[in-house]
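Read the figures in this text as sums done on the coordinates, not as results from a lab. Fair warning: this is a prediction, and the values are worked out from it, not measured in the lab. Cβ atoms are built from the backbone, for glycine too; each structure is taken alone.
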Structure P
Amino acid sequence: MTDLDSVDRAILNELQSEARISNAELADRVGLSPSACYRRVRRLEEDGVIAGYVMILNPEAINRSLDVFVEISLVSQSEANLRQFEKEVVECPEVMSCHLMAGDADYLLHLAVADQRDFERIHNQYLSRFSGVGRLRSSFAIRSVWETTRHEL
């Protein structure tokens, strides 16, 4: 783990709010010279603190406004079964995230789909064909109350 000082945290908080900010503006906001700010950002990238820069799409604008959460239980939790499932699940483009869980289900998937018919297609094309699946349980989100990609530092 990288030790972050107050300037690093300020840089990261600014970049989380506005990743496309210019280095000059970022430097001004955190009280550094542009060259010192650039070096700090590069170090944070090299240390893996900044994993990348992404854009966030509006799900409605790309016809992916229905969030589906799928609990998956495998018939066996052997290392080979886990690896095989994980290899297959990344091939489904509608899966936004996949989490290995502790508790009732082995995995929790978050899918972004167009509608229930689209989910049925994905269920038939992908979910029901994943190796080693013993049980699938799906829930549809009525609406998202709040979500963030930001980590408070």
Structure Q
Amino acid sequence: MVVIRRATEADIAAIAAIGSRAWASNVFSFEPELPGMRAHVEQAFREFAEASYRDVLVAVADETVLGWGAREEDNDYISDLWVEPVVQGQGIGSSLLRALMSAIAEAGYTKARIGTHARNVGAIRLYQREGFDIVEQGPEWSTSLEREIDKVKMLAELG
């Protein structure tokens, strides 16, 4: 059984590792891997996990972190949603997304926002199943890819 809980300092290594693996397994299916990119992303996830683990919800089964999501600064924007590649498609992302949306609603917001690469069709489908609609699509700078990408911004009404 998967349990969603707030991350602790003990989860930092798992948060960084899952973020890196999930990012690489997905993005390199539609973007070329440039020299040094993987190391750059691993460092970014490590720094994020160390600085922001208190803003993270983790999905745990048998004391193993399987995925995580975050809304930095506790606002209405879901900044991250990452699931260990070997367990994707088992509802973990949906559970994390619903928990983040509930936290946003409990904080008094009536809408939740999320964004992703326009070619990340799996994520877009997941978000649409959970009530998100595309409200904008266009070029945006990606710090992880270090170039402009086509990005979608999505919005869900909470209630």
With Rg and Dmax of the Cα atoms in Å, for residues 36-123 alone coming out at 13.5, 41, pick the structure among P, Q it was computed from. Q
Computed 3.4 for distance in nm of label points 7 Å out along Cα→Cβ at positions 4 and 132 - originating structure among P, Q: P
Upon calculation of FRET efficiency 1/(1 + (r/R0)^6) of positions 76 and 140 (r between Cβ atoms, R0 = 30 Å, to 0.05) from the atomic coordinates, which of the structures P, Q produces 0.55? P
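Of structures P, Q, which gives 1, 9, 19, 22, 23, 17, 7, 2, 0 when P(r) over Cα pairs in 5 Å bins from 0, in percent is computed from the coordinates? List each step's numbers first, then the result.
Values: P: 2, 8, 15, 15, 12, 11, 12, 11, 8, 5, 2, 0; Q: 1, 9, 19, 22, 23, 17, 7, 2, 0.
It must be structure Q, since only it matches.
Using distance in nm of label points 7 Å out along Cα→Cβ at positions 44 and 68 for the comparison, can you identify which of P, Q gives the largest number? Walk me through the numbers on the way to the answer.
On the way: P: 3.8; Q: 1.6.
Of structures P, Q, the maximum of distance in nm of label points 7 Å out along Cα→Cβ at positions 44 and 68 occurs in P.
Matching task: 21 is the computed value of relative contact order in percent (Cα under 8 Å, 6 or more apart). Pick the structure from P, Q.
Details: P: 27; Q: 21.
Working through the options, I get structure Q.
I have 14.8 for mean count of other Cβ atoms within 10 Å over residues 12-19, calculated from one of the structures P, Q. Which structure is it?
Label of the originating structure: P.
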Comparing FRET efficiency 1/(1 + (r/R0)^6) of positions 20 and 84 (r between Cβ atoms, R0 = 35 Å, to 0.05) across P, Q, which structure shows the greatest value? Q
